[in-house]
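Derivation of every value follows stated rules applied to the coordinates shown; laboratory data play no part. Note that this is a predicted model, so its numbers are computed, not measured. Cβ atoms are built from the backbone, for glycine too; each structure is taken alone.
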Structure I
Amino acid sequence: MALGIGGATLAATAPVVAKPGNRALIVSTWDFGAAANAAAFAQWKKTNSLLDAVEAGARVPEADPENHSVGFGGYPDRDGHVTLDAILMDDRGNLGAVAALEDFMHPISVARRVMEKTPHTFLVGEGARQFAIAEGFERTKLLTPEAEAAWREWLKTAKYKPVANSENMRGTALDHDTIGIVACGPDGRLAGACTTSGMAFKLRGRVGDSPQCGSGLFVEAGVGAATATGVGEEVTRIAGSARVVASMRAGMSPQAACREAVLHIAKLRGDAVRDAQVGFLAINDRGEIGAFALQPGFTFAVTDLEGRTQVRPAESLKKPAATK
């Protein structure tokens, strides 16, 4: 049975592995990745650029005030500031990232400008904000009335605990995290992007895995690309996305590589990640894909070379509870 979500198909089956003639082009994290993939595919058809495609895809949730995990409308830190993180990378070693950026709706585009206009790969905080101003990006108040209301409600108790799969709890104060999007063209070239407003009500100055090359995103020519989602601190501890790509380089399939990274976190951290969610998503240079998570509930969107998109559930280390 399949259910429709945002023009895509939600398949009630195990994750798909691309077959010859039906290889994946774009994959992204969570249900809202379907809309991002649609924008990415349209851009790819226009310019034949994977960097253009993943940037365009990332900009969709960044501009969605109903998505409290990315960009405009994102939940603030515990001091009431919305701070954004993003990274963009291709398989030529081109890389740009920003973190703790305030006042700009599209950190992914600022990250690309860092890549194109500076000798650096990563700008943070006030420096990133000043760079965005100098580059002419439009300033935007990111804290929406809905997000501010959720923050003020949280202040009544000021208790914070990450909740697994909050990314799919749309419209609640638990809705926080990331979109990661990776792509492989018909010629085997690769690119990826990752953007987030981070964990809701985080400590001011906290930066998770998302904008860190090798943690939230990694791309390597002739091998593949990977991205991560969930509790960023756990991904950062193992340089998770770089680990997934390294496993693919060593001969693992994308699925096996994602699973290996999750198993390593579980072994390393034990009870500390008992209730945490971490998921990895990968594509190799043949358009084969993989996804695996600590907890059930991680979903991802897959778009093929014809522009067809499905939203699929990832396999997980902990199995779903049996339904009666």
Structure II
Amino acid sequence: MRNLYVMLLFLASLLPFPSSAATKSFTFPAGFKTQKITTNGTRLHVRVGGQGPAVVLLHGYGETGDMWAPLAAKLAANHTVIVPDLRGMGLSDHPPGGFDKKNEALDIAGVLDSLKIDKVDVVAHDIGNMVAYAFAAQQPERVTKLVLMDAPVPGVGPWDEILKSPLLWHFRFGGPDMERLVKGRERIYLDRFWNEFSADPKRFDEASRRHYAKFYALPGAMHSGFEQFHAFDQDAIDNKAYLAKGLLPMPVLAVGGEKSFGTTMETVARAAASNVQGAVVPNAGHWLMEEQPQATVAVIVNFLQ
């Protein structure tokens, strides 16, 4: 069954989205509404649409909640889909602090409380993984299923070994001088990640690069981004405290890009949860929703439904 599952993913990865989606659309389906929700001392930009059991989609660095538009379109028929921009990112406010993931998990809890949503599936990528883990560890009774996509979680599993990779130099990059260096050059800085972490950089198309770069050029945005990474040491301390209380009980899907974290995502998840299955998206690097949207959407939808 597992081999069949991998083969289906491979076949899906070879099929392009319809030609109208050859350049990624960031338009959410009709009926989705955007709002600013005040929570935990900041305001988050949130998209909400669809109907049915709730699912919250948490983006990562180098993107915003807009990355989830194709998945939101697929899920909205039978899910209430909530898509926030994380603290300090996208169109959310840029507060001076609060970027430890334990605190950002409280942001997400506040969004759900404001929307009067109790239980929720959580789908996350990159920095979103770290917020999702903290949220699931704080309030496991609220999380029905959890999807973690292609990024480690501080302090969990092989974290110390992962930190040794030279590709992760940016985890320690930042501060006033670095902010001065990248001011007005945000696109140059981000291109480094979009290129190096892709199986094929052309799959992260020019329109997407321009779209995201404009958000990271907003006042305070790069500072907020750097602070997401600077919080990792505290995140590792907090996560080890969560782990000491036990593994996550909900079903977890760990998804890796074949040319990125691959099966390591399952290793990370098994260090944090007791009910884990893994999936590897073929022909993909880190940017799963950009590089292989159809295969990525298929594996997530299959797990949630």
Cα extents along the principal axes in Å derived as 51, 49, 37 - corresponding label from I, II = I
ask   = Any idea which of I, II comes out highest on distance in nm of label points 7 Å out along Cα→Cβ at positions 144 and 256?
value = I
ask   = distance in nm of label points 7 Å out along Cα→Cβ at positions 64 and 240 computed as 2.0: which structure among I, II?
value = I
query = I, II: which one has helix-only ellipticity at 222 nm (-39500 (n - 2.57) for each DSSP H run of 4 or more, over all residues; to 500), as calculated, at -8500?
reply = I
